[in-house]
Structure I
Amino acid sequence: MYTDFLSMIPCSAVYEKVPAEKISKTAKEFYSLFETELPEDYINLLHLTNGLSCDGHSICGVYDADFLADHPRKGSMDILRFNSSFRDMTDITDYILLGKSSLDYVVYSIAEKKYQILSNGTMECFGSFDSFPDLLYAFFEIEK
């Protein structure tokens with residue numbers, strides 16, 4: 001599902017995959033904090049790469065102290081920290097934030113069960129997708 005997409009972005013945009021037990025632990029912690037589950041498509045991506053970052057577009061990962069020691073700027077893009085920070089600053093709980101650019105948020109709409117690209121100012125929807133891979137192609141502006 002993600003192999004073709006990942007082959008089209010620079011290798012430097014991809015990080016080492018997350019151990020399955022870390023993904024499971026993070027998914028449980030996410031549910032405990034937010035009473036909603038991480039989308040399965042996002043979890044599937046974590047099995048291949050621990051987030052993505054290319055040309056100012058980033059997808060959240062699951063970062064531990066060792067990774068952050070080598071990549072300190074990624075701390076804010078940890079899936080738990082990113083969603084906690086957003087919910088602390090706003091009263092918006094309709095979305096799971098999965099990534100961002102300087103202009104957009106990449107989210108999963110809990111009610112609609114859709115992946116979306118939203119303006120990070122007005123939360124206006126710029127695109128809605130049934131699958132996370134489809135959203136990634138649009139967000140990173142890569143032709144299929």
Structure II
Amino acid sequence: MGFFSSLKDKLSSIVVGTAAGEWAVTAMAVMVFADGDAEAAEMEKAKVVATTNPVVKNSIGSARGEALFNETVEAIKVAPAAMVQTYLTKLDALARKIGSQDDKNFALAAVIAVATADGDVERAEADLLVRFKALLGATIDVPSAQG
């Protein structure tokens with residue numbers, strides 16, 4: 001078994017609590033709006049991560065992840081500036097339900113995957129990741145803004 005197969009097996013076996021999965025998917029949708037403009041390509045990449053990420057698949061399932069992602073995006077689209085703030089409050093409350101440090105770190109790592117999906121981490125995305133890290137009390141490093 002090669003290194004990548006072994007890593008894939010390990011990632012596929014990660015199981016986190018429901019709150020961590022819901023937090024991650026909701027935060028992924030919020031991340032798409034970090035710079036105020038949700039581009040179609042960015043949205044599609046985030047949706048793929050929200051439905052295929054092991055943290056999501058093994059906690060709430062791909063179908064629930066997709067539904068929650070879509071619901072959150074549709075709600076934010078109505079009034080992005082106001083709704084992002086509403087969802088940040090919701091994420092704060094949900095973060096308090098995540099029990100283990102590993103769950104907090106895995107949830108943040110899933111959102112980092114969305115922020116880095118296009119290869120660049122913009123200032124607004126980096127700032128939001130720092131906020132998410134503090135909100136969760138996560139202990140993993142977040143990428144810095146590039147450029």
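What follows is calculated from the coordinates using simple rules that are stated; it is not laboratory data. Every value quoted in this text rests on a predicted model; they were computed, and no experiment measured them. Cβ atoms are built from the backbone, for glycine too; each structure is taken alone.
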- Label whose coordinates, when distance in nm of label points 7 Å out along Cα→Cβ at positions 25 and 81 is calculated, return 1.7 (choices I, II): I
- From which structure (I, II) was mean count of other Cβ atoms within 10 Å over residues 49-56 calculated, if the value obtained is 18.1? I
- Quick one: helix-only ellipticity at 222 nm (-39500 (n - 2.57) for each DSSP H run of 4 or more, over all residues; to 500) came out at -22500 when computed from one of I, II, so which one is it? II
- Message: Going by mean count of other Cβ atoms within 10 Å over residues 89-96, which of structures I, II comes out largest?
- Response: II
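Just checking, which of I, II has the largest value of relative contact order in percent (Cα under 8 Å, 6 or more apart)?
II
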- Output 13.6 (mean count of other Cβ atoms within 10 Å over residues 73-80, calculated) maps, among I, II, to structure II
